[in-house]
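The following blocks contain the structures, represented as structure tokens.
Nothing in this text is a laboratory measurement; each read-out follows from the coordinates by a stated rule. From a predicted model like this one, the values you see are computed outputs, not experimental measurements. Cβ atoms are built from the backbone, for glycine too; each structure is taken alone.
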Structure I
Amino acid sequence: MTLIRSEAMARLRNWRDSLIGLGLVAAGLWLMRSPGYILPGLGAILALAGLAFGLVGLRRVRFRAGGEGPGVVQVVEGQISYFGPRAGGFVALDEISRLWLSADGADWVIRALDGHHLTIPRAAQGAEQLFDTFAALEGLDMARLLRRIEAAPSLTDQLIWQREARMLLT
């Protein structure tokens, strides 16, 4: 017998990192009230770590798309794979030349160095793994990416990241 409805549990799972961060901040603030120097110092470190963890959690919540999109995304050892009902493919992180958000904000469009495109629905199962994968792209501004997600839909596809010319030559 479950005590929490599945919808509520899914919502809690989405906010898990932020809630853990909030708990760490609370524990750190509680330790900071202790006498002496060691426990308050550890409390300050714990509170700062919780704040950082919570902020990353908030960014992850903003990155996730609601609903259940078609297909499955897997990220294994720097390779993004998408298995969809009609299309799919894969691209290595080192081979990405451009990253777009579709005009309607529903899909990631990835262009590889060899010119092929991979379109991944933001709501596909496992698409939340792309947060850390995209963050590994050199020079990608995650705050800009999140602003583009929140601004969707737009009139055209939104370029999020492009490999620099000097990176293409190496």
Structure II
Amino acid sequence: MVRYAEPGAVEWVESGGGPLIAVPETVLPFWAGADGDETVSDYDRACEVDRTVGLLPVGDSAALVFGDEPTSTSYLADHDTFVRWCAADSEEELLAAVPAALANAVWEDEVSWTVPGPVVLFDAAWPGNESADTDHLKVSLAPGRYAIRAANVRPGPETWLGLVQLRRLSN
């Protein structure tokens, strides 16, 4: 696989061409990816998400699907935001644009996501049990409900990024 986001300040996750997905760690065994005996695989279900983000049932929880483009994605804990590298000349340029992008974003409608704890971001084609053997990122989230909002932002003529921000909700 060609890597567009070279290792640098943060860890980037890439897909083989389909959507990325953040699955709660506790239900990873229930995500079959492109495998499975069903006529429609979990991967097929993830590909059907036609918004920037969407939720799919997995076990007794839900996974967050990153629809839209299969771009390199990382999580910036200090902004509670997944950042998607759509276009930038360097990681430094992209990360420097995040604060302005967050301030000027035109957000899509929020979705509510309840998680039992940490989630793992990886290519939706992989089975959850095998996510540790591939490009993945563990994101430490406290158990609870989160409001998820997404936006695509162009903070500069050559810089374009996707934002998926999490906001902890009181139960």
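Here are a few things to note about the model shown:
- Parent structure of the calculated result 2.7, given that distance in nm of label points 7 Å out along Cα→Cβ at positions 26 and 130 is the read-out and I, II the choices: II
- Between structures I, II, the greatest calculated value of relative contact order in percent (Cα under 8 Å, 6 or more apart) is seen in II.
- Answer label among I, II for the case where log10 I(q)/I(0) by the Debye sum over Cα atoms at q = 0.14, 0.17 Å⁻¹, calculated from the coordinates, equals -0.68, -1.02: II
- Read-out mean projected area of the Cα convex hull in nm², for residues 34-105 alone, computed value 6.4, structure in I, II: II
- Origin of the derived value -13500 (helix-only ellipticity at 222 nm (-39500 (n - 2.57) for each DSSP H run of 4 or more, over all residues; to 500); candidates I, II): I
- When distance in nm of label points 7 Å out along Cα→Cβ at positions 10 and 42 is computed for each of I, II, the largest belongs to: I
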